[in-house]
1. For the read-out Cα Rg over 2.2 N^0.38 Å, for residues 125-260 alone, a value of 1.25 was computed from one structure; give its label from 1, 2, 3.
2. Given a computed value of 20.1 for mean count of other Cβ atoms within 10 Å over residues 45-52, which structure among 1, 2, 3 does it belong to?
3. Out of 1, 2, 3, which structure matches 1.15 when Cα Rg over 2.2 N^0.38 Å, for residues 221-276 alone is calculated?
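Quick note: the coordinates plus some simple rules give every number you see, no bench work behind them. In this text, all values refer to a predicted model and were calculated from it rather than measured experimentally. Cβ atoms are built from the backbone, for glycine too; each structure is taken alone.
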Structure 1
Amino acid sequence: MKQSIGKSFLFTLAVYGLAALFGLFVYRTLRLEPIVRLLAADVAATLLVYLVSVPLGNASVYDPYWSVAPVVMLPFAISEFGEWNAGTIALLVCVVYWGVRLTANWAYTFRGYAHQDWRYTMLREKTGAFYPLVSLLGIMLFPTLVVFFCLLPALHYIQNGGVNWMTGLGFLLCLSAATLQLIADAQMHAFQTRAKNRAAILRTGVWRHARHPNYLGEILMWWGVYLVTVSALPQLWPLGLGALLNTLMFLFISIPMAETRLSGYKEGFDAYVVETNLLLPLPLGKAKQR
């Protein structure tokens, strides 16, 4: 299993199929508000993926969950307790575009379960006997909850939302964010394919002025979903908490971890940091570049 990418793909599909069925069982069994039941189903599916990861010895089985779960939950939610109309279909198109693209990027980079995400390996080395708990709470449940709270505005929008000019801006922001991720990842994959030196840094395209344009796209995607909802239902402004948590997670966890790793083998990384924005793909002033 761990040595075959093809078998690893099939294994992943089987795991996620079982996770979806388990989540559906939990959703149908509970007698709570629909959104609460959906959260419970989401957590239950995550727990099943975690239980599979333990004997597998590889937490990377969770990696596609981040992008797959919203694509499954949103159309299910529309059918269960929402309404099919122009607004909900447009929002669904945005989420599916984002999710399918991100999942495709995972599939493109997937190397089977002989490999594990470097961050998980680092955490296992640092936490030792506590790693199973870190894997459950930090690697899997925390991202699941962040994504659910990012999706929460959409789950309210599909019940009572309408369409206006600001909603249109929200849809445009979502599509632009996912497209930025698509372009950033495509440029990075092309660079990695042709680069002769692993220590080289990509400094062209959307990467010319930003160190993490792909993460910017991920952040903006969920602010777009929030804008769609709050434009139609302004009383739900507190639901921006999900997009805020997602932003903070990237700013204080994902990006620092990535930059610490990159600084260890990228040539001229310190100068690159000074000369290049963190997220916004815009040129810096000459004063800062010097």
Structure 2
Amino acid sequence: MKKRLLILLFTVVIHTATCWGAAINIQADIPYKTTPAGTLLLDLHYPEKELSGEYPLVIYTHGGGWGAGSKANASNGSKGMAVRAMTDKGFCVAAVNYRLVKKGADVAIRDCVTDAKDAIRYLSKHSEALFVDMERLFVFGDSAGGQLAQMLLLSPPKSFPGAEELVGYDYIVRAGVSWYGPCDFEKTELFNHDGRPNFRDRFGPRVLKPDTPPADKLRLYQEVSPVNYLKEESPPLLMIQGDKDTTIPVKHADYIKEKADAIGAPVEILIVKNAGHNWRTVDAPIEPSVDVIIQRTVDFMASHLTE
């Protein structure tokens, strides 16, 4: 019955790939929301070709500076390896498109957050048909997607309401992993990797829209800064950042860890030596390796499966 319902509800493209020893069943281009910028889509990466039961679910939010990238990142490079390692472990991974901050698009980072939350609400609404277990929900993202993953993990589920038809489909995230994602936009010094004077706020124009009143700037910066939602009872977060990253400096991991320790919140950090953004090698091989980073990511989620 579930399979028949799935076919009736969605027109999808299905293909398989093999990596990390597991076949991946990808049901692609599922529309979850209509926006002024167009219809937003997500892909579901399943751990089996023949679907049965309910699979623990990971929401993957891609990087790209909130202005580029797509759900296709889940099939490429280290992110693709991580997604395939998750499916090898039995997770279903939902790779989500969200509106992008582009010139003339009237989109800001808060819209990206809203879209990502609506993707979860959509999956909650259709969980039975899609074979996903919303009681075992996790988040994972890289760079801009790392910030979005932190927001999904830490901010209240009812915050950032979006599509009217998805209101009321709430969720609880068990744990999340952020790869080189920023945690705070208000403290712009966290982006200044070498303490240079006259540092330019690179991402401010993506937090604010061109017509944003100056009086709203601080509120909007704070609204999309994950660290502001951190509480003692927050679900566990693993921040993995490179110590040579000049795009999203390691200062972000150190800062959220300091805040977490002060209130007893469950935040862990893994600092990758010699690693720039996207795990680029700087001066020497990165340590730990990408394989170890991926394994730590998957193990962190798996450790919270039975809570």
Structure 3
Amino acid sequence: MNKNFDTIIIGAGPAGLQAALFLTRAQIKTLVIGKPEESDLAFGKRIGNIFGILGEPTGLSLLENSVEQMRRYGGELLREEVIDIVKKEGDFQMKTGEGKEYFGKTIIIANGAAPTMAGIEGEKEFLGKGVHTCVVCDGFLYKDKKVAVIGEGNHAAEEALELTSFTKGVVIFSQKRPWKFSEHIKKNLREKGIKLEEKKIVKVLGKKNVEAAETSDGENLILDGIFLALGVTPSLTFAEKLKLPLKDGFIVINQDSFTKVEGVYAAGGATGGNPQIAKDAGEGCNAAISIIKKLKGLEQYADQT
């Protein structure tokens, strides 16, 4: 697969795939990175609220049909997870959990909503007081301190690896879930000596700030900080790295799905609002048309067929 694209879309849900369809029909070289089968829509058993769709198909069938649509026009899908973005020499460099790198002139962030909470007693009360959701934002506070990362996948591993810039006292807790690291990530974790712990943290302990955590077997662990990193890398992490405007944990966009940062667009759950397929697809359409006009130097663009 070529590594350079006009547009890279992070996320393979309705927002990302709708954007990909418009872009590929306009001959914009497009790569979608994400797993349609992990989109929220994939778990819908009967979808009956989309214009012109009869028979109440499953959400997964709609997603796979959309992948086939954009492929017919030359689009590509990579079923992996983006774990890092860096602005590099005018382009955006993406790194996946498998250690691959791709470059895009423009990007659309369409990988869903804000970070997932872990359901630990006290995590909300201590949010910002020792419990965090973004190492890029808050990791510097924990130089030479004891820190836990909660999560079982590549996102948790990437956060832990980033924390090693500040401290060697990093442990990842899977919360008794099976580990889901790629081989590339496993190798990096071994090289950095990051400890993996299958215990479950059930309660955050402390007075004004986090001081310890209680595990499901009754043990109290001395900790200075806890970073929540469940599921795939959330849109908020990318937003913080690219310094995108945020409101209430969501990416702020205008009517054209533009984030105010040159070359960066967002759509779907990442922007908040109504959690509906129609809304997400509409924002994906707007982002795509904005990019088409930008890359082709057009004042107006319409695809009505």
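1. Values: 1: 1.25; 2: 1.14; 3: 1.09.
Corresponding structure: 1.
2. On the way: 1: 20.1; 2: 16.0; 3: 10.4.
The read-out was computed on structure 1.
3. 2
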